[in-house]
Each structure stands twice: as C-alpha cells, then as structure tokens.
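Where a number appears in this text, it was derived from the coordinates with a stated rule and is not lab data. Computed from a predicted structure; not experimentally measured. Cβ atoms are built from the backbone, for glycine too; each structure is taken alone.
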Structure 1
Amino acid sequence: MPFADADGARLYYEEAGTGDPIVFVHEFAGDCRSWETQMRHFSRRYRCVAFNARGYPPSDVPEDPAFYSQDIAADDIAAVMRGAGVDKAHVVGMSMGGFAALHFGLRYADMARSIVIGACGYGAKPEESEQYARDSEAIAVEYENRGAAEVAEIYANGAYRLQLKDKDPRGWAEFRDQLAEHSTEGSARTMRGVQKLRPSLWHLEDGLKDMSVPALIVAGDEDDWCLEPGIYLKRTIPTAALLIVPKTGHAVNLEEPALFNGALAEFFATVEAGRWTTRPFEQGASALLSGFHNEQTGS
C-alpha cells in the first residue's frame, strides 16, 4: 500500500488513471472510499489521488493531540502530493476536506491548479464558533464513550444526511457502514484538533480577498449551515463561482454524483483552457446605474 510521509504521520493514499492530477480530500464522516464514484469517473482522463487523513487507518493515528489541526490538514495535502510525485493539482474537498482545500489554496497556491470547496461552512461564522466548539467536544466525548460503530448509526441519521438516505438507501447504508469502521481514537482526536479549533472563515477575509487560485464552491440547498458561508466565500474570493445543488443535503458528491462530476468536469476544462476569470465588477455595484457610471468613467 502506498503511503506519504507527513509531519507526525504516514498517510495512506490510492490512485487511478493518468493525466493531469486531481487530489480528493474527504469529509470527517468519510475516507478515501467516499470518492469512489469520482475516482472511477475522472480516472478516465485524469490521474486521481484520494487519501485517508491522519486519524483514519490505514493512515497513522497519532496519539499526540498536537498533531491534529486545520493547518496540519492543509499541510497533509501537500505531503500526499509530494509523496505521489505531484507538483500541481486540482484539489477537491468535501466538508472537513473542503475547509482543508480552502486552507491549501491559501497556504500552497503554487501547488493548486484549482480548488473545489464542497459543503464548507459548519461553525464557520464567528457567532457560531462557541456553539460549534461545544458540539464538537460533545461528539468527541460520544466517540470515547460509545465507540465508532455505535456513533456511526446515530451520526449517519443526522438532519443533513437524511437526504442521502431518502434518495439512495444503499448508498447511505454504505456510507454508514464505512463510518462505523473508523478509528474511535482517531475520530475523537480529529474532532477536537481539526474541527473544534478551526478558525472562522470570516477571520480569513484578507487572505480570501487576495486569492488567485480558481475556486468552485459547492453546497446543497438543504445544507442550511453551509449556504451563507458559501455565499460569503463567493462574494469574497475574486476567482470563485458558487454552485447550489437543489434538494440536496451535506454529502453532495454522494447524493448527486452525476451532477457533481459534470460540474467539476466543466470547471476543470475551463481552468485548463485559461478561461476561468475573476469577478468583472466591484461588489455592491448598482444593478441599474452601474452601466451609466462605467460610461462616465470610461471603464
């Protein structure tokens, strides 16, 4: 099995296909298997790499809590790329992985051909930080008290997972069963170190405004906690586009794989053609009078 060396952990990864690289970064409740539909689709034309985050066997599960953080999650993407011999890639993240992809775009812009920020937003607003931290700690305690298998049954029935359960019961059952196989200790440490302590998106505003990496933000329209952060990211990142997927909850790539894959394929093709542009106007411009203003200024 291939592993990449990262700070304090070895990270397991899988790959398929040849061509320009895509790196997939999973959510808290997933692992590299969560991207199977994308790996099969995109490996026909791309070199696809998916990895397990630290804390998710067969990747290492460091005992020291200091080896789990949002910054380390972004560093780990770079470590996997280096281990796989990838200099630059499209980086696709979902939920926890979406946050990691965003931070990767901020910290490793020279290694990111583009980023896809999927289902990114839980606890992201400053006024939600304390409640989200309490909820994250509560989940970590549940893992320690009940174990991963029992928590999986409860977690998989969360409000924003029921859309997947309704649309695709077999897919939902597979998601639940894979979640049940996760490390109890790794899940608790990830929840405390990465999820609980990650900074608000609003605190990253200066960096987001300067971001030049092409970005696609994806959210389900029934994933309430990700809608406003998605709009905020669209308005703040000058290179961003926003895709809202109808009648969809949190795991967009699992719920609507054909739509998700099609949107990413179009995004990648546009970026590769050099046609992905920045916003052509200032935020807050008048919907009715901006054209007259441009005429007067000659812009």
Structure 2
Amino acid sequence: MASANDVIIIGAGPAGLSAGVYCARKMLRTLVVSSNVGGQAAWSWEVENYLGYQLITGVELVERFREHLEHFPVTLREGETVTGLRRENRGFLVLTEIGGEYRARAVIAASGKVPRKLGIPGEEEFRGRGVAYCATCDAPLFRGKRVAVVGGGNSALDAALQLAQLAEQVFLITNESALGGDEIRREQVLAAPRVEVLTSCEVQAILGETFVSGLETVQGGKKDVLAVEGVFIEIGSIPSTAYLPPEVELNELGEIVIDSNNRTSLPGLFAAGDVTNVIEKQIIIAAGEGAKAALSAYAWLHLDSG
C-alpha cells in the first residue's frame, strides 16, 4: 500500500533539500524522493558565490545541506527515480522506477536538469569508457591523460580547469567563435598552460575500440582526428520533467512554468529550482526557491484543509 504524506518533494538538489527543511519546520509529514542527493550542485568544483562560504566545493556544500536536512524528521528515499505523477482523489500518487508508490496531499517538483547529449556517433557506445558528463565525478580517472571538454559555457570552463590539474593536456572545444561563461573563468582557462582552446570547431564523432581514442573534428572546413583518451561533454542540460502529467504547463525550453509563489498550472503541485522557468540557474537561487515552494505548499494545504 502506498505511504501517505503531507508533501512529497521530487529531487534532492539545493531546491529540494531546502524545501525539505522548510516543510519540516512547518511540521508537515515530508518525503523526499530522488535518484541522488545534490543534483548538479554536487558537480561544481569550486563554489565562490554561495553566501557564507568564500570558497567551498560543490560536494562539500551538498554535504552541509544533507546534514542540515537530517536534523529534521524528513524521510529521504535516495536512489529512487520518479517515473510518474498523477492526481488521485484529493492528493497525488508518485511512482518510482523500482515500484515505489507514495501518496501526498501536495507535491514539490525540484527534479532539476539532466546533461544534454551531443547525439553523435560513439557517444552512447563509449559512455563510461571515456565519455563522461561530470568532471567533478570522473576527472581523477584521467590523471596524466589527454582529454577533451566539449562546450563553451561555465560548466565547460569549470571542467577544463578541474582537468588541467590532473590531465597531461586538455582541449576545450566549442563550435562558437569565442568562449562564453563568466569573465573570471574565461581568464583562468586562457591562462592555464595545459588547456588549449579550439573555437569554431565541431565534434562529429567519438572514436575508439574498447575505450575512447580520439575525436573526429571539423574546424575551418578542415577535418582532423584529435587523439584523446577522455571526452567530457559539457553543453548544458535539459529539464527533468518526463514524469509529469500533460496538464502541467511547460515553456518552450521544457521548463515548468510557475508563478511568483512557485505554483504550477496543476493545483497542489509546486515547483522550484532549475526545472522551472526562473531565469537564473544558481545554487543560492534554487535554495531560495525551494524555501518559497515549501511555504506556498504549506499555505495551500492549510487552505485546502480549512
């Protein structure tokens, strides 16, 4: 039989964990369901803009978040991916890939985003065998090797800087004419002696036999094969919303549309963090949005029961 809760929070990144703390403070029976704890925040190598910490790694910051949540009576189901959400009577039924069924009167969607793929030959074949999407997770595996980072935004710059501390050579490849991202990060990358930036360069295929051995590229109309043993794909991410019912409004980017109180188009469903249409995607903003969503859910539950 499905368990009953006041609120189910889908996702345990900064938004979900913050929502969990605020729901618990309002004495709501709260369940957090997530495939992992930390979300994209755990992938950040160095965080310099979270209030109260001049410098902290993403992994360390997420651990602080987890410790904070554990001070409250919140149930955390880690390692469960939500696959379905539907209205049932006056509440919701949440389904997970391992057969979990959980009921709640309100739901907060804080499921974040998942890495965007290049969609080129060799990407799926060599995933986990040289193709990676998280430098914080996998950079140590490429110590002393030649690697490539594909992308030109902040996540790609961050990955290149991490890898430059371990790898023999890092190629930062972007199909744009110049690097994007924050100016301070661009300056650090351009000053890193082990990083070579390739602009206006397109990756067409990932090559190898058992493991990655190279990239097929085109730059200025010239085809080439770049010898590398690892490829980190850092071209952004897409909202994790596949589990949502069709009545939930999404924008053209696939993000959940919310109002200023984190309400979605489906009554009783709230949303927070990178999965929503809030413009800036920052850890501190996601945490604040999670708090707002929890307070809005509490107000809605109080009104619904009145």
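Listed values, structure above:
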| item | result |
| --- | --- |
| Which of 1, 2 leads on mean count of other Cβ atoms within 10 Å over residues 66-73, largest value | 1 |
| Structure responsible for 28.5, with mean count of other Cβ atoms within 10 Å over residues 90-97 calculated and labels 1, 2 on offer | 1 |
| Structures 1, 2, by mean count of other Cβ atoms within 10 Å over residues 74-81: label with the highest value | 1 |
| For 15.6 (mean count of other Cβ atoms within 10 Å over residues 170-177, calculated) the corresponding structure among 1, 2 | 1 |
| Which entry (1, 2) yields the derived value -7000 for helix-only ellipticity at 222 nm (-39500 (n - 2.57) for each DSSP H run of 4 or more, over all residues; to 500) | 2 |
| Distance in nm of label points 7 Å out along Cα→Cβ at positions 26 and 58 - highest-scoring structure of 1, 2 | 2 |
| Source structure (of 1, 2) for relative contact order in percent (Cα under 8 Å, 6 or more apart), computed value 18 | 1 |
| Value 29.1, calculated as mean count of other Cβ atoms within 10 Å over residues 106-113, assigned to which of 1, 2 | 2 |
| Mean projected area of the Cα convex hull in nm², for residues 98-233 alone - highest-scoring structure of 1, 2 | 2 |
| Top of 1, 2 by distance in nm of label points 7 Å out along Cα→Cβ at positions 250 and 282, largest first | 1 |
